[in-house]
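In structure tokens below, several structures.
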Structure P
Amino acid sequence: MFVERKVREFINVDPLQTGGVLTEDARRMLVEWGDGYSVCDFCEGNLHEIRNPPVKEFVQELAEFLDCDVVRITNGAREGKFAVMHSLAKRNAWVVVDSNAHYSTYLAAERAGLNVAEVPNTGHPEFRIVEDGFAEVIEETRKKGEVVLAVLTYPDGKYGNLPDAKRVIRACHDYGVPVLLNCAYSVGRMEVKAGKLDADFVVGSGHKSMASAGPIGVLGMKEEFAKVVLRRSERFGNKEVELLGCTARGVPLMTLMASFDHVRERVKRWEEEVEKARWFCGKMEEMGFGLLGEKPHNHDLLHFESPQFYEISKRVKARGYFLYKELKKRRIHGIKPGRTRSFKISTYMVPKEKLEIVLEAFKEILEKYQSFITPPK
């Protein structure tokens, strides 16, 4: 059964999708490598050692790109987080995470049998993670049990905040706690050098930020942790237990490889993307929308409060779905159906002229429903 995706030609501002838009090379790979186990034709037991197609060469280049000693392909960033947590887990042990962490960070910890302690954010409107909070929470949590890992979301998927990773890592290392950077929204968009930051682990998402069909992720680590995280099976000596032997095969892997040269080049233009996001923020604020998250903003993921749209939603027949429907009429995709009190947008790789169309759409919608907006007292 063929199901057409009717938003293909829309302006797409969905934070989950802007960084995963396929390159033309990747689109060609969809057909060429679409068959079930196509990548495994010349596998001798380990995905990362396949020479034809050149997976082994790609993994080596990826290690250099991430500035990591060892890299593996995973089925997604969350699978990478779980592999690390499960391999480090001990009875009654803890993982310390920032309170902006993705839900999958908590699920990975729960599945690995780890307790979770949170580093609080500063609350509305910036929701910043205070870097020194990691040391404070580790100090307090050690009274309850061993802290085996700290996770910093870099940036978080709620507000697009980018904490000072180097400062967090230094504080955690002072307590002997290794650090995992969840870079699902950064690896592939901006430069992330794990070695330069002294991160012990880094995970990324191919389908969110590396122009790949998914699900697929990357996991990088220091050499000292490879013998633990990548331990081999006693029964099947060439299989790595935490990865269940092999991970992403076929289209996800081949599209990731096909887009890699493009991704390596586009991270060099990250400052341009940040400036564009800040320009968009300014225009939105002029219309009365309020940015949630740090200012000045340092990422393309933007979360806006929209009190005007929320007021409208309480008075129109379509309720909270009116905004989604109005944007759909204008061929704009990315704001989730039902969201009006606040919504997220990404400007990443969206041309400025298309963002101007988005801004004009918001202006038109506000004008159309002006009578439904309660005037300020």
Structure Q
Amino acid sequence: MKNKRAWAAALIGFAVAVATSAQYRDALPGYHYSFPRDHFNHPDFRTEWWYYTGNVESADGHRFGFELTFFRQGIDREAKSAGVWDARDLYLAHLALSDLDSGKFLHVERTNRAGPAIAGVSETEGRIWNGNWQVLWQGDKQGLQAIDARFSIHFALSSAKPPVIHGKNGLSQKGEGRGRASHYISLTRLIAVGTIESGGQQFQVTGTAWMDHEFFTHQLEADQVGWDWISMQFADNTELMLFHIRRKDGSIDQHSAGTFVNSRGDTIHLGKDDFTMDPTGFAWTSPATRAVYPLRWNISVPRLDIAVECSTSLPSQELAATAGVAPVYWEGSIALAGSKGRASVAGVGYLEMTGYDRSIVELR
């Protein structure tokens, strides 16, 4: 899902004109996907991101969640060249670490122009980067690296399943009308092996990760105030992604949707009426923004006989460093428990919630 940090231009004071969407291509049905090409840059679309989340643990059971995200926001595709410091695109990146057993949440963000190779995306190099944070592709494998003064992550990722294309006819529709959509790709079962450094300690960890890649041009509509998105990786080697788009009147938008991925990598598209995501009433109030986030959800997909509850052991996973400028959002590691058919099922995942401190459209 994730129509999220497309507002990166507000974060820095570059004296550039924000491009009109007419300079960019609409996300439309029938897009022809090709890999590895579509793992990389699509500059003819205005907004694009590469989004990694994961749940890992050390040999002695110390549990972590992590998030590393890279964003490209088109500023002026038709600008005349001014040399190496052109600002046709801005590049934003977020890094977060959830130390689930120590109860700590660390996060940091950065914004750059491409400049002299400061940030960018290169299919030729197989690389996506922003400073010393990067994804490096080598065939079907990826290396993740992100270094901050307080913590760092280094992972080797290998995909156990082929790419998933969400939606219908190559399109994840988000609203009524032409182009109110995204092209949305996921790698839903990445095997993660690596190290985490935090608090003067180094942890050797293993686990699973999830990658989302979306590219599009149009934002949410004025009456769409935020969303709830969840990725779920079950212990039986299946995955489930669901998102709700919330409207001003409190209803759930008809374009809410999801995807189930079976153990072989085959997919089932889910429409709004195929599932429910219901908060149970357990909530956390942010001391920074006073936003109230529901942190326990009942998830039901009757046609697949799935009923699970998602919860977290770390309520404080809100990214609010740019509150009032860019969207504030809660993004964190979750645990899953419930049933699939007559069998018990457990798993891990990530939950994202936006628009709880203010409507997303107020930040445009």
Structure R
Amino acid sequence: MIQSLCILPEKKMPNEIRKDYLLDRWVIIASERAKRPTDFPARAIEATDTEACPFCPGNEKMTPPAVLLYLPSNGNIEKGKDSNGERAENWLVRCIPNLYPALSPRKPITSTEDALHTRRDGVGAHEVIIESPVHNEHPDKAPLSQIRLVVQAYSDRLKALSKWEYVSIFRNHKKEAGASLSHAHSQIIATPMIPKSITDELAACRSWVEKDGGCPYCKIIESERTSPRLVFENRDFIALAPWASVHPFELWLIPKEHQHTLLQIEENQKDSLAQALKTCLGGLAETLSDPAYCYGFHIAPTHEGHGYFHWHLEVYPKLTIQAGFEKSTGLYINVTPPEMAAQSLRQSMANM
């Protein structure tokens, strides 16, 4: 069954993006993702079973060809990609198309709508960034130099996929958080429309700017730097447990300089971001015994001017379950005050 990873899915009903009957909420109907790695035997996702892991060195032919590679070259890093059916070896970071994509980069064909049903073709992109050749080298364990390469890969692929309306860069850590494979990796999904959560954030930022004349995230940084919710700070970034955290031990990582997209980050700021990621995720692992978590970059859409927006990274530990109350009301219950979470994280970071 592991060998089936090498085989592209059979042609089937194409993916679609469907709008809810009444709400301004879109859902990807991912028919092309009908078979997922989670359907394979458990040993294929165990951290110790590197022979069966398609992301480990030596198993490159179990994945689609890499669209981006970072390769060591005489003490430097060289960019490349797989070609002519071959797979490069001795890589440091690989970026590949997802074998089970939620969205596919084909040409749009149709878009239909009636009073109740609105749909678009499921076009876009879905990629995987394999963060390290070392199977379990997650950000809390990886050397800074390796995390710095991952940050660079985020930037390079964001730029490459910017023809789409929105590019989402995210990470699922552990099976409980949605990771199909335990090898250290992130994902990127590019969509042909702006997701609702980002649309809502953009509208809120625009409203704040029009009313108060300044960026709300810059105001958050100013306020929280001296609050009990501060978690971490270096030259270029601040990490905090947000005032109204939805999730226990939720973290936001915000650049101090006002930037609306990750593409604006300077080279030296990438070093600072790598340090912040390692320290904050290391503190989370130390505090909570390496919990499952998701994180996602909130960045401005690619095709319009959104200079008022301030990009940031949100980290959501998977410690509780959103159940009937949350799902039926849109309200959330957080059993850990952010001030308590921030204090525990600061203590863990101090002991690292």
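Check the numbers for FRET efficiency 1/(1 + (r/R0)^6) of positions 54 and 166 (r between Cβ atoms, R0 = 25 Å, to 0.05) across P, Q, R and tell me which is largest. If you can, show how the numbers build up before the last one.
Working: P: 0.15; Q: 0.80; R: 0.35.
Evaluating FRET efficiency 1/(1 + (r/R0)^6) of positions 54 and 166 (r between Cβ atoms, R0 = 25 Å, to 0.05) on every structure, the highest lands on Q.
Kindly point out which one of P, Q, R the value -11000 was derived from, the read-out being helix-only ellipticity at 222 nm (-39500 (n - 2.57) for each DSSP H run of 4 or more, over all residues; to 500).
Working: P: -11000; Q: 0; R: -7500.
It traces back to P.
Kirkwood radius over Cα pairs in Å, for residues 158-229 alone computed as 15.0: which structure among P, Q, R?
Numbers: P: 13.0; Q: 15.0; R: 15.3.
So the calculation was done on Q.
For volume of the Cα convex hull per residue in Å³, for residues 102-285 alone, which structure out of P, Q, R has the highest calculated value?
Q
Determine which structure produced the value 62, 49, 43 for Cα extents along the principal axes in Å, calculated from the coordinates; the candidates are P, Q, R. It would help to have the intermediate numbers written out before the result.
Numbers: P: 70, 55, 37; Q: 62, 49, 43; R: 57, 54, 39.
Computed on structure Q.
Every number here is computed from the coordinates shown, using simple stated rules; none is lab data. This is a predicted model, so every value here is computed, not measured. Cβ atoms are built from the backbone, for glycine too; each structure is taken alone.
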